[in-house]
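Colleague: Input: structures, listed below.
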Structure 1
Amino acid sequence: MRGIVHPFTGALHEQDGEGNIRVTLDGKEGLFGTDGHWISGELRECDPQLCGWVGGPILTNHRVTSQTPAS
C-alpha cells in the first residue's frame with residue numbers, strides 16, 4: 001500500500017485500494033475519504049491534507065523522464 005506517517009502524531013495514512021484512506025494510530029483504525037471525512041472505524045480524526053496527498057492522483061513530472069537524452 002502507498003502511505004505516509006504523519007510527522008507529529010505518527011498516524012499511518014494509506015490507501016485502502018477502493019479510493020479511501022485507512023488511518024492507523026496506537027492500534028486503532030479509521031476509514032476516511034480523500035477529503036478527510038470520517039466513514040467508519042474507531043479512530044475518528046485524521047489529517048485531511050495527508051488524506052488528499054495519499055489518495056490523490058499520481059501525476060507525471062515533465063522535468064523527469066525515463067528516456068535517456070540523445071547525444
Structure 2
Amino acid sequence: MGQSEIELEANTLNDIIQTLMRKYNSLKDLLFDSKGILRHNILFYINNMVQNPPDLSRKLNDGDLVLLVPPAAGG
C-alpha cells in the first residue's frame with residue numbers, strides 16, 4: 001500500500017479491514033477470494049502474536065499493534 005505503518009482507530013480486526021478496503025480498493029482482492037472468504041495465506045498478528053485463524057470480531061485495545069502480512073513467494 002506504499003506505507004509501512006498506518007495509524008487507525010478500530011474496535012475489531014474487521015473494522016481495520018473495512019477501513020483499509022475503503023482507502024485502498026485493490027486490498028479486497030488481496031484479502032478475499034471470489035466468494036468473499038478471507039484468504040488463508042494472509043497472516044494477522046496482534047502485538048506480535050499470530051492470529052491463526054484470525055477472528056475478525058476480536059476486540060482490540062488502545063495501542064494494539066496489528067500487522068497484516070501478505071503472501072510472499074520467491075526462491
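Values in this text are rule-based calculations from the coordinates and carry no lab data. These numbers come from a predicted model, not from an experiment. Cβ atoms are built from the backbone, for glycine too; each structure is taken alone.
Colleague: Given a value of -3000 for helix-only ellipticity at 222 nm (-39500 (n - 2.57) for each DSSP H run of 4 or more, over all residues; to 500), point me to the structure among 1, 2 it was derived from. Provide the component values of the computation, followed by the final result.
Modeller: On the way: 1: -3000; 2: -5500.
Clearly, the read-out refers to 1.
Colleague: Which of 1, 2 yields 32 for relative contact order in percent (Cα under 8 Å, 6 or more apart), as computed?
Modeller: Details: 1: 22; 2: 32.
Label of the source structure: 2.
Colleague: Assuming 1.8 is distance in nm of label points 7 Å out along Cα→Cβ at positions 7 and 23 as calculated from a single structure, say which of 1, 2 it is.
Modeller: On the way: 1: 1.8; 2: 1.2.
Source structure: 1.
Colleague: Using the calculated result 33 for percent of Cα pairs over 19 Å apart, pick out the matching structure from 1, 2.
Modeller: Only structure 2 yields this read-out.
Colleague: Tell me which of 1, 2 gives 10.5 when you compute mean count of other Cβ atoms within 10 Å over residues 31-38.
Modeller: 2
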